Structure 1
């Protein structure tokens, strides 16, 4: 609703159409509350599966659904395609990059997060994050382009053409590494007859001494074993100090020649002008147990950008399930406030954590007591849970078809470069093509 309008009944402005924003808007719509949902995209993206778009397992359209389609049966929800630049918590209003103002009786911040590069030199400019459908498509195009250019000039293998470096050993990094290994060693070996694909390297770097740190010790070992069997090199206990267009430099001075760095190293909350008036910690908006922001009546924060704490004072994990449940809970508390009823504290129903590590390999720790599953049964559980989380039946069907095809064949239909104007990769260094001897190869044992 425009700030120039005078609302005749309470209106809620929701910033962001991720899992939290969508769940909040839908719950409010169930109570016939007028909602203005603002997002810079016209679609909702299923972020947990972006790595599968990047590795050509799914098409981008499999994980993206039009927002107006999701709310076609909710006439009280007005979807606005705009980028927010400024927020005003006192007036419950937001201003867009083109000057439109949307105001309501309540303001819900559900804008999500952006990649956190931690100030590492060149990381933002020269790596590929995985936070949006556009990010995933760009990474997929770069992976495929490298194979094409290495096929044209095989000597580029010595310059790291098929060295793929993944920074971050959490779920995004591990899932990307496993799926990329399947793409390269199952699919590409059959497609590139004149290229020595077996020389490709996938290197996963993390400062921790284990991958998937939030999981159990047995899960750490299982994940590492699966990745090693797939040909992924684990460089644990190592840190990156620089990323440029042709290499990654580690803190010990060693280098890895590469033209494809995947950033899975962490997230930070989105920032807006006016956000600094809200209480924050570690870049996330502090909220009360009912997800409202102290000192700012009518303002709520949910999703990755909210610093909501559990009973032991720990922040809830940045998971889709947490965001969706928080969105619904915030909406219920807003409805209660409209009726002068008491709000309820947010209670997260922990259904567990999961990670896919490639074809027929996954880890699932289910429920609050973390009942642990590995292998094919965990893989099946992962498929079911992620299909259930998808927003439409059509999305579930499309994903299941792609997953089935990938499981029983060595082919990936979306493995195409869909940008005909994609610039060629620059193989020069300061205007000259580097000799292989100029680049220091690093092996896991060197760190």
Structure 2
């Protein structure tokens, strides 16, 4: 039976993020329960089967955070900033607005948000300026900072003057805009914020740890080449940087490739899950930040971990027991039955990818049918199954390449021939090497110019 549409533009994209997840009914069932009951979840399966989509869908139904976490200066012991947990009612906006106006990063010009470290230059996602790499695409958000006269990376509160106004990074979620007169007063009077907001009240409930370095996961205290000098340096409380475990407080922490965490990091993660609080300390022994410590920073989160089947043995037994004892383990599906209902799900997936990409045209029915035929071949060749593959990242690559080809040809829609062309050219580098050289050995020899003398004419 033919698919009930002419182009994917006619397909409605579900508003419920759970309904956008294709072919993972069992995983979705447990994900909904885990979000409602505040349980942990371990998703096991190959890449591209929807693990991160499930985590984001879970976060979308969590309640809004109720608390804001801030640090204040400690006059008696500056290296021990004072921690304070504030509710919405306790936050005094008047004090924060004494100078200038506070705006969210999306309210200022995009170039300003990028320069201040709130906006990714590659994918345009917003995140805290203290996060060096974009949580969405993993790209480095800013170029390397300049070196000061001592050869140390210069850090501090960055400001930009543009169109008669001064924009400066105020905290993790807001940018302060001042007139030139107000900026001059701030510089002359040495006005510093009376606190630093580590985890803002209005924040996303989904936090992803990319790479999961020690500082990224557990927090850090930045180095100050002037040692926190009251006139030249940056006070210790302004150099405290929360980790992903703290930013996920009252929300969800998603760690892809959980097995890539070192044993020590897994132990620290386990401690944070058990105690629901974890200190922030300087992670570099030679840094002035190593002397600073903030005790008992809250980190009550839902953990969603993802990994491949072959990596299960890399998880510490104690961490896995903690996840399983207070949550669920789910094996992801890699294919689904080939029937009319599931074919329409693949069509929905194609429509979703086109809409979310935003740079390629919609696909005609014949093009989608070609993608479905390819999904059948992948299920057979990779998993030895009769059905439709759920390794959807493979299909996603084909959809985007076909769309790019259509754009290049100034085509109004993605046609069947565009999909065929994309499938032919979307082969992995291993497949391309196998087709061209027959074996990896011959390919390696070709790197040294030793490929088939007879053909080259060299004796």
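Bear in mind these aren't lab numbers, they're just calculated from the coordinates by the rules spelled out. Just so we're clear, the structure is a prediction, and the values are computed from it rather than from any experiment. Cβ atoms are built from the backbone, for glycine too; each structure is taken alone.
For Kirkwood radius over Cα pairs in Å, which structure out of 1, 2 has the highest calculated value?
Details: 1: 23.1; 2: 25.2.
That would be structure 2.
Computing distance in nm of label points 7 Å out along Cα→Cβ at positions 15 and 343 for each of 1, 2, which one ends up highest? Before the final figure, lay out the partial values.
On the way: 1: 1.7; 2: 3.1.
Answer by largest value of distance in nm of label points 7 Å out along Cα→Cβ at positions 15 and 343: 2.
Who wins on mean count of other Cβ atoms within 10 Å over residues 23-30 among 1, 2, i.e. which is largest?
Values: 1: 23.5; 2: 18.1.
For this comparison of mean count of other Cβ atoms within 10 Å over residues 23-30, the top structure is 1.
Which structure, out of 1, 2, was Rg and Dmax of the Cα atoms in Å, for residues 71-238 alone derived from, given a value of 21.4, 64? The partial results should precede the final answer.
Working: 1: 21.4, 64; 2: 16.2, 45.
This value belongs to structure 1.
Using helix-only ellipticity at 222 nm (-39500 (n - 2.57) for each DSSP H run of 4 or more, over all residues; to 500) as the calculated read-out, with -10000 as its value, let me know the right label among 1, 2.
Working: 1: -8000; 2: -10000.
Source structure for this number: 2.
2.5 is what came out when distance in nm of label points 7 Å out along Cα→Cβ at positions 127 and 271 was calculated for one structure; which of 1, 2 is it?
Working: 1: 1.8; 2: 2.5.
The value was obtained from structure 2.
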